[in-house]
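Any read-out appearing in this document is the output of simple, stated calculations on the displayed coordinates, not a laboratory observation. Note that the structure is a prediction, hence the values are computed from the model and not measured. Cβ atoms are built from the backbone, for glycine too; each structure is taken alone.
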Structure I
Amino acid sequence: MLAPAKINLWLNVVGRRADGYHLLDSLVAFTDLADEIEVAPSDRLTLSVAGPLASANSEEGDNNLVLKAARLLADHASVAPRVALGLTKRIPVAAGLGGGSADAAATLQALIDLWRVALPVEELFDLAARLGADVPMCLAGRAALASGVGERLAPAPPLPSCAILLVNPRMALPTPDVFKARRGAFSEPRPLHPWTDLESFAAALAERGNDLTDAAITLRPVVADVLAFLRKGDGARHTGMSGSGATCFALYESVERADRAAARLPTSWWHHAGMLVG
């Protein structure tokens, strides 16, 4: 079961609830970069992690969202949590790409099939929300306009076909820290102006931007270097930061252009060139 990386193409902070959670307005989409979840019957609950970024998950232990998702579904469905879980990790951790949330969503889907759980869609999304605000949108797996704390999803207009270059300076950036560092007034909600092509799409993204960028740069100044590098590259139609960072992105007309830009990146930075998936 694939767990595609989520990207916030814009992210505006429009308020704050009494419980401290921030209210968002965001356009969410997915990329062809994905972790992978495999499940198999077992006499106990286990998790093995492999892949190029497996070491990033080595210290999570029982806090891993894959294990949490398995236990939550088993408890809800009154099923013994006996399964061998395999996670192939390709998405950087704490990078603004929703990797853990995507893994949790894919785990729920895979275990529903394995355990033959009959679960209404509404209940499934309620379970997903208990694992984190990003898990329902990863469960939906399609471009969406997210509001509330991220749990309210509305279909987004079709996205233009384009390539995306994801770049991370190999630095984790925990989301709570970024929200704590945010300063200034909240953004005003804006009407959606539909796009018709990549040019008008890029203009819509530039108009809204990411309200957490300055906070992320305060905590990780190298984020500014990544953005500056992407803006200088030839052919980038739009650049920005995804979610709470530290991953930044640039949109291109083709994967070939994204690959050419990636070839000029510092070798110490992680990157992925591929397609934006609506």
Structure II
Amino acid sequence: MSYLVIQGLEVETPDLKEIAKLSGSTRIEGLGNQAFRLHEYKTEKGVAEYCAGAKLDFAFVPKSRRLADFGLVAMDMDSTLITIECIDEIADLQGIKPQVAAITASAMRGEIDYPESLRRRVALLEGLPESALQRVYDERLRLSPGAERMLERLRSLAIKTLLVSGGFTYFTERLKARLALDYTLSNTIEIKNGKLTGQVLGPIVDAQAKAAKLRELLAERQLSRDQVIAFGDGANDIAMMAEAGVSIAYHAKPMVREKATCCFDYVGLDGLLNLYA
């Protein structure tokens, strides 16, 4: 048996009643923070379409699952844990954001091989001072809504966290210290004499590397797939999300949405807490 969880920036009573009617739910339970759990629903038909029109997020969640049942939450960094694409913002300081952003968008849609797309983008940053990275972190990097609330709750339950990124260690390591994250995996951008060389050091963290890191932690911590939640937004996250029992497409590209357990199009990362309340 499952619950139907409805949440959004604002859940109107008429919408909630209509969803209950559509699904055949017999009872509506308020979870607080614009979130509701519908009990004993009889059908899923029409729910997705109605929620899309009403700008609401929905998920069908097994009654038996609670957040404490999970042991690891993995998340992408750019446009998932944080609101920006770091490399695009670095490029903006170089005056070449449109060129880099176009390559980023194409890679996120799965149109370009990720390692090649990253090399092409980083090459365009050659000669930029290292201080530009600090400026992006200080001036432009913002956490996604609900990130700190979600992470605080995960820590209280001793659930481990993994931040994986096709971006750079310069940012993931600062976020790891700031947010008390447990594990990170990302790329190292080469810096010589205080300037970016336009090169990436070592193997590039692509979709398969993200998935491999998740499998490694599953084995290390003796967790089952069903004890893992993964957040992602782009094509580079799909393989990792496939390794998790629960995958959440966060404000994601269509190809990611199609493969995810559920989608967060409107709520923040702390919407996770309402799924397994």
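Between structures I, II, the greatest calculated value of distance in nm of label points 7 Å out along Cα→Cβ at positions 125 and 181 is seen in I.
To which of I, II does the computed value 1.19 (Cα Rg over 2.2 N^0.38 Å, for residues 85-236 alone) belong? Answer by label: I.
Taking 3.9 as the value of distance in nm of label points 7 Å out along Cα→Cβ at positions 189 and 221 derived from one of the structures shown (I, II), identify that structure. Don't skip to the answer; put the middle values down first.
Values: I: 3.9; II: 2.9.
It was calculated from structure I.
Kindly point out which one of I, II the value 25 was derived from, the read-out being relative contact order in percent (Cα under 8 Å, 6 or more apart).
On the way: I: 25; II: 21.
Value 25 for relative contact order in percent (Cα under 8 Å, 6 or more apart) corresponds to I out of I, II.
19.6 is what came out when mean count of other Cβ atoms within 10 Å over residues 213-220 was calculated for one structure; which of I, II is it?
Numbers: I: 19.6; II: 16.0.
Structure of origin is I.
The greatest value of FRET efficiency 1/(1 + (r/R0)^6) of positions 53 and 93 (r between Cβ atoms, R0 = 30 Å, to 0.05) among structures I, II is that of I. Comparing mean count of other Cβ atoms within 10 Å over residues 101-108 across structures I, II, the highest figure comes from I.
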